[in-house]
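So, here come the structures, one by one.
Taken together, the values in this text are just the output of simple stated rules run on the coordinates, not laboratory data. This one's a predicted model, so the numbers in the text were calculated from it and none came from an experiment. Cβ atoms are built from the backbone, for glycine too; each structure is taken alone.
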Structure P
Amino acid sequence: MSEQLITEQANPRTRDIDERSTLEILQLMNEEDRLVAEAVGRELERIAAAVEVIVESLRRGGRLFYVGTGTSGRLGVLDAVECPPTFGVPPEKVQAILAGGYDACYRAVEAAEDDPMAGATAIAERGVRAGDVVVGVTASGRTPFTLGALQAARSLGAITIAIACNPNPEVARVADLTIAPIVGPEVIAGSTRLKAGTAQKMVLNMLSTAAMIKLGYTYGNLMSNLHLTNEKLRRRAISILVQEFALSEEEARRRLEEMGWDVKTLIVMLKAGAGPEQARRALEEAEFSIKRAIRKLTSPA
């Protein structure tokens, strides 16, 4: 029954929210939102285990898929589409499967969530295979589309991870690992785009960001694996060189232009005192981790 799900229960703290002033409404929402980070914090060990699984998969040539419906699915789309511009990975490396297709990003197609076979079909159409990781995102923990997708992915040998916001969610039976931040009833009963959605977004941020850091797609806390396709990103690359190597902006721009705006190779060259081809070769051998490439070139033989 839906009333047994925490995410569907009425919140006693917001029972009279429609009689409150605007400021009081916002204060109530803010108070409830403070519970989200704590709930996610209680799941950090399971999130860390999921990150390690994702890193190992991606390192071996696997792919990361997010699958979901409604708000949960849209959050998966958001995280997936941000990975290429942030970390320079190809779009096929992190993908999202949304019930109802990408039209559902901006138009509600919520009935699509009721068909488990549609979830299984979507997994087959994307060519999910053994070695991939499929993360099912579902606030309730029992969405048929997501259950069907995870079950199909598991049968193909993919590793399955579930993110849900209810204890002992049904989705756990088809997941190898379950992350369940329990955020409690929503400010508006059942509106899981609120606290549950925020918790899911936080977990997705952690999964992709920590995995990309572990894979070497950052340099310290800097976005170093950028595809410098516009002036904003080029300025960001210039800023990295100014900070790290005390170059002037003019010198940094000149060096990047000479390298065809290949910031990764230039950082390795400057840190290791290497030539362009030596730096590129070291990056390839280090799976494009800048720090591993530098260590390879500077460590004694």
Structure Q
Amino acid sequence: MLTFSDVSKRYSKVTAVDRLSFEIRKGEIFALLGPNGAGKTTSLRMIMQIIQPDSGAIVFDPSITTNNGVDRSRLGYLPEDRGLYQDTPVIRTVVYLASLRGRDATWSRKKAVEWLERFGLRDRMNDKVSALSKGNQQKVQFISSILHEPDFVVLDEPFSGFDPINQELISGVIRELRESGMTILLSAHQMQLVERIADRILLINNGRKLVSGSIDEIHRQTVSDTKILVQYIGDVDTSRFGKIPQISKFQPADNGNWEIFLDDASSLNDVLTGLTSAGNITGLKTADVNLHDIFIQSFTNGGKDHA
């Protein structure tokens, strides 16, 4: 659906995107991840042709291009920053935005009512956008990005402003859109949601690729540690952790647990004595290294390339 070939973009003395290459396949959820300032938003804006690259090429599939370039009616875009008309009623806003993508007003209104009802906003459709909460405004903006049924949609922080229930709602909708054949480029900070719904993931930093692939492929490329969860009761002398050579990293977790990362070659027996010397253990179990762990480790390791 999209090929990003050796693309660079520079602002004054800052290189936001540095010879970045990747491809997005038709009908997949592709996640573009990285810390703040990694080059994600610049990449998304170049894909949407809001800005142009200084070098390299961004090529769309012929199915969504014309002789004049990409057919914008086939694209959808949810920007990180809200751009809704605050003094305009909700229904007029979404119908108008769909008309900019070439959709008939009657068709758009029917589809808009269906989406607003699904998102629990049908009774607010005639309210001004400004009267809605932050989360409900995000719902309206999300609907506006996909109402015209694009072939390819860019979702920049789609979970922003949502509570866990609505995050699940949006996650389910994104999966449904993928099943309907829509190609989705997703950028978000909610690692647990991304891990569950993305088909492939690209981690970038300083405008360059760190690692990419399915979550299983990224695990194989990056994970060299074993994670265990240790639960203590009472005080914990964390200085003891630093004296155990097999421990590569440790951090507090929920419910009195500590996440302990061991070098892959470590034997659990070798570290138990040190762990018990740090406090009274009430529970211990191994755990999978997840995308959040990979994300943190990748960007606290100097942002070095894995590929």
Structure R
Amino acid sequence: MDNNLKTLAAKAKTFAPEMMQPPYSGITTFFGAPCQRETSGLDIALVGVPFDLGVTNRSGTRMGPREIRNQSRLVGVYNHYSRMSPFADCRVADLGDVPFQTTYDLKEAQSDIESFYRRISSAGALAISAGGDHSITYPILKGLAPKEKVGLIHFDSHCDTSPPFHGSGLHHGCPMRNAVEAGLVDPERTLQIGIRGTAELLWQFSYDSGIRVIHIEELYELGIRKVISEIRNRVGDGPVYISFDIDCLDPAFAPGTGTPVVGGMSSFEALQLLRGLYGLRVIGGDLVEVAPPYDCGGITALAGATIMFEILCLAAASRSGAAK
């Protein structure tokens, strides 16, 4: 294996010494990728968004990016399923965290997020992000400024299409509604998968706008293969963004999150669904809502880092034209 890693390192477009060192050593970056501040020359930017001003329940997801970085060193650089490394054919770097002018004003902070991602988009790079609460997805999509409406594959226990409440329309319960209303996301090419729980009464916008909602019960009734087939048929060959809220997983697999809902999918099932998406035109993605203060032994952050890596592999395959 050491020889294989050395061969990969010698041929890869992206390499940092930490990639070949024990996960407890060196400077912690996402998957051991090199750290840089400039976006020039990148195919894919890895970004942390340490922000949780948009939560409606337990705070703590601002700690998410740092712990996901820690756990990501256990994930490594090679995907055994797709038999590829996202670092082999793509220039990837950890750009660090979004800098905030303020962490006390939700609207201003979202403007900071949008500006940061607009810089990434202007440089021609894709972005894979670790949150932070789910409110960050809306300004990320605004910053990426897609030339056409994107399809959205959204894994969650909540649809996040609620109307404004508690005095805000920018909280983590409404980013998908905001993205549709802003003309960023095509609801006819959007699926929300794993939905469940008492917040169902808030999601009427999803049904009215034509979004395909797959509750967790229907997921198990249909089976993973049929759901993958429906995802692929619905999003087609147009651009698609993947957003994964860690509370899509059952709390047994991801206790460290702000709004856990019992009855979710396992981490293995989530990986199987993501692995069925190779070949789609993935233009970016995020993994959100990891809250380390409520985690147990880092299992939520490790699940989040692994899912983030799968999304990175999908984007790298799409970017390099090496999709399975």
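To which of P, Q, R does the computed value 15.4 (mean count of other Cβ atoms within 10 Å over residues 159-166) belong?
Q
Out of P, Q, R, choose the structure whose coordinates give mean count of other Cβ atoms within 10 Å over residues 31-38 equal to 17.9 when calculated.
Computed on structure R.
When distance in nm of label points 7 Å out along Cα→Cβ at positions 63 and 247 is compared over structures P, Q, R, which one is greatest?
That would be structure Q.
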